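No value in this document is a laboratory result; all are computed from the given coordinates. Computed from a predicted structure; not experimentally measured. Cβ atoms are built from the backbone, for glycine too; each structure is taken alone.
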Structure I
Amino acid sequence: MFIKLYRSRSLAASAALIFLAISVKAQSDHGTIPAEWQTAAERSAYARTSRYDETIAFAKKLAAASALIEYRSIGRSGEGRDVPLLIAASNRAFSPELARRQGKAVIFIQAGIHAGEIDGKDAGLALLRDVAITRTKFALLDNVVILFVPIYSVDGHENWSPYGRINQNGPEEMGYRANATNLNLNRDFMKADAPETRAWLGLWNTWKPDIFVDCHVTDGADFQYNVTYEFAHFDEIHSAVRDWMVEHFDRKVVPRVEARGNLLTHYVEFAGREVTGGVATFIATPRYATGYTPLRNRAGLLIETHVYKPYRSRVRGTYDVLDELIAEVGRDRASLLSANERADNDTVARGRSYNAERRFPLTLAITDKATQIEFKGVEYKTEESPISGARRIVYGTTPITYKIPKFDDARVSASVAPPAAYMIPPQWKEVISVLELHGVAMRRLTHPAQLDVESYRLTEPKWSAAPFEGRITLACKPLLVKEKREYPTGSVIVPLDQPEANVAIHLLEPAGPDSFVYWGYFNSVFEQKEYGEGYQIEKLAIEMMRSDPALKAEFEEKLKDEYFARNPRARLNFFYERSPYYLRQKIGVYPVGRLLVRPDSF
């Protein structure tokens, strides 16, 4: 295996040298490009991709050479690298204010969130070069502004090796999936632990883009498609934004990209182990980039090129998708802006009053309802592996079209009736600061207030046995309670008549898949700080049963449980946990309140 890898890389390197020696100008996939403006991928016949310093140099050279490009940094990574941003705009629309004033749509394209999956970097740099230098794509800027982050996980990008992705067919060397603190940035969009995420949120809040694109490479199965894609199209996104994507991307962009020599399908996730079991839609929760942007009422397009295809095919496919999408947005930006505005307005209007019958989806699940599709796969067989001892899939090269079920129907599996506002006591500073990072509008109480609220008692807590993305996550059962609570001066009011309300709901509702509770921000509320000595609880229990016959009956019923009856500590705790001494500690009581009336007078 190592000999084969070495030979293939040597051949690629030789080809790259011949390619460079031909002339000062070379024929690229996008026209005749002067040698000094070819990307590292083009110069090497797609054998390699640029390092971080090369990429920054190329980006700055673009900005220096053209009035259509501006280079900036959106912030610094954990290791201190700038996270680069290129803004492409005509008429100097390098600010959100000018972009809006000129009636332009803002498209945010991101590459390298998983720095080994780097196709988007080379595709985006080539596209901006063709916009600003060769000007073959100059017309793309007529009605849009492009924000392009060529490398998002900059520290992961420089964790450089030929062994970053075992399945991937090029380039020769690449970055790594996680950032410098081993966080997967594409799981961080809600908890915002990483400095890269916090910089990203700052960029989003400043520009409020109209559409987002995240460039990736697949893992797993083999098939004929060189590009797969997905976007939210169930109840997790406003219907106007979803409908725009179905009409303009699925029905218009995809055919045009295929006419340029690509083969596209929705993101492939097998419903079973083999293709014959069908494919099921992947629903991204808000921790993912393309699961987060729907909360902000914006479409998030996931591009996943096919890992087994040559690097050239993947980069070209990404280029073609970006080119055609930008062109389509420019052609019909009015309908996109209208869809986004409707989504924002409906979100604000929903938050103006509480309606117990109005449900907000927190989690969705794919149903067993399927349609039959033709899937362009390749031949394969299964055989017993002498290594693993299990059945393994062995792919061939012969194209085969399979008729298989596609599971693309979803139901809401958990929902909530959003309140009019949330109340957060001031001591939960980390929670409040993360909400601020997300651009959630809030204000503080200027005096203490006693308020009627709904909240939750968090029961049956179960923490993960191992860390996930740097945190010990929590699953629990929230039980709704209604009570009067005292909120001190400085408590935060989060009204939901704002465009960012969906983010607040997902973070502050404990049942949310990426809530503060799930990510462990409230773990301390489960810690018992005071205990009772047995001799004291014995006296307390006798008095409690004397004054409460129902409690005495409950205890006697509980004694029928053999384990409980034989456990002295459990028997004592039965009374302690029902006493004012335990309840005073508010164990498992969620400190965030739900206000069912508008907080205007607080």
Structure II
Amino acid sequence: MFSVSKIFKYIWPHAKKHWVAFSLMFLGYAVGIIFDSILKPLVFKSIIDLFSSNVSRDLILNQALHYFLIICVIVLIHNVGFRVGDFATSRFESKVMKRLYDFTFEQLMKHSYHFFSNNFSGSIIAKSRRFTRSFETLTDIVSFQIWFSFITLSGILIILFFKIPILAYIFLVWSVFYILVTFLFIRKKIFYDIEEAAADSLVTGRFSDAIMNILNIKIFSSDKKEELNFKLVTNDEEKKRRKAWYFGNFQNIAQSTMMATLQITVLFTNIHFWYAGKISLGMFVLIQTYMFSLFDILWNFGRSLTKAMKAMTDMQEVVNIFDTPIDIVDKQVPEKLKIHQGHIIFKDVSFVYKGGISVFENFNLEIAPGERVGIVGHSGAGKSTITKILLRFADISNGDITIDGQNIKNVSQNDLRSMISYVPQESILFHRTIGENIGYSKNNATKEEIAEVAKKAHADKFISKLPKKYDTLVGERGVKLSGGERQRVAIARAMLKDSPILMLDEATSSLDSVSEYYIQDAFNELMKGKTTIVIAHRLSTIQKMDRIIVLDKGQIVEQGTHKTLLEKSGVYADLWNHQTGGFME
């Protein structure tokens, strides 16, 4: 839903911080316009009247030199006014755009992982960039076009009301009618612009999705299919864009017709007044100059209002994100963090995904401090959901999750996650250096600390062979590294964090058997004194866990050590017997 007031609500707090530059911008341009577009034509009118008079040439020359000096002063003041306005505009727009970028980023960071997994990242980026760029467009239009138009029109009307009131009324009535018609067109065009902006975001999102998944496209030889699908969304965008532009052309026809009508009317009236001796030649030229000046600013005024509304429709998309409720919210005054040992309790926990799919119902689980727990089960059993609700990527429907007796809902999400080292199944790296990616988990990590954990994770072996070693850029999402290399970097990052709780979601899935053996050895050292949860698909990774929990349809159906579970010949034993590639004892 398009709302100018909502857009203004998000812009104004940042704009008012720079009110001095904002004020100088309007003041400087106002001075420049008054002296250039209003007073200067008045002086030229006097010069023309002087030259067409019957006085001696010497008197004309003396008076002309006087007018010449006035023109010089006007030109100087006009230029100073515009330059002040230019510098004030540059400062104001630059400062506010910076604040809007920061604010947008902060607001996006407040949303949960669920929000980002349900929205195209490319579309979010495109909308965010358009939001700040649209502010620049909007400010330019307000300062250069709308403000210029207001000052020029006001000045012309004031002069004409003193000189020729009837022409002033003609200009006033026509201008009001022109602006009214322009607003009616713009009001209608908003809907076309909203459709165009939505189509543009869809194109950007589809484009980004294809580029980010280029490997899948190559693997499945689906480039022709993707090209066809992309053409479908660009066709839709083209139709909506053309529809908006055609409507703008009809607006131009209406505006040009009104301008032609005024031009003919004023010219006829001017000739009549001059012939009747009611106006001088200089006044004739002044009125025509004012009229063409009025045409110029109002023509641009109409086009600028259209662009302004287009800019605001682009901004509306991000405003809609700002207004989207944040599904995972911290308490207004979170409790001070008391988590140190890692005693985890799930008590009567129920969890339902937004689509209505129930995963847990009255689920109970206790993990003692320092206990190493493996969690296994068929796909959909709820293994990964445990990590999501423990990290508060999603909030439970009922029940409580406590760590060291403290409900995780009562502490801030950042404080909670600072106590958990998490390695997901697919480790995504920043497009930064290897050293930066490993050191990301600890503020001000030293090069020595980074190298130490890299050695423990057996990542130093491949890093040392790279030309730039720890200064090597890994590419977007870490694409320059193999799956195993990315996973080792992620494991080293988790080691460096050194939190009381360690959570591994099939963290060795991308490693070969030899690397896995060494990594398991590093993990055994890392797990000492830490509460560890390992989500496992490859059962070989959890044989030495203190306890293995078997999930089925959101319930614990078996638990015990690897040996005792095999002896039960139950679900775990069945999973083990179907497992291939494991290290058998």
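Brief remarks on what is shown
- Computing Cα Rg over 2.2 N^0.38 Å across structures I, II gives 1.43 for structure II.
- Structures I, II, by distance in nm of label points 7 Å out along Cα→Cβ at positions 45 and 277: label with the highest value: I
- Look at distance in nm of label points 7 Å out along Cα→Cβ at positions 133 and 157 for each of I, II: the largest one is in II.
- At a computed 1.00 (FRET efficiency 1/(1 + (r/R0)^6) of positions 205 and 501 (r between Cβ atoms, R0 = 30 Å, to 0.05)), which of I, II: I
- Origin of the value 14.6, where mean count of other Cβ atoms within 10 Å over residues 173-180 was derived from one of I, II: II
- Comparison of I, II by distance in nm of label points 7 Å out along Cα→Cβ at positions 333 and 437 - largest value held by: II
- Each of structures I, II was scored by FRET efficiency 1/(1 + (r/R0)^6) of positions 341 and 533 (r between Cβ atoms, R0 = 25 Å, to 0.05); the highest score is held by II.
- Of structures I, II, the largest value of distance in nm of label points 7 Å out along Cα→Cβ at positions 37 and 405 belongs to II.
- Read-out distance in nm of label points 7 Å out along Cα→Cβ at positions 85 and 229, computed value 5.0, structure in I, II: II
- Structure responsible for -21000, with helix-only ellipticity at 222 nm (-39500 (n - 2.57) for each DSSP H run of 4 or more, over all residues; to 500) calculated and labels I, II on offer: II
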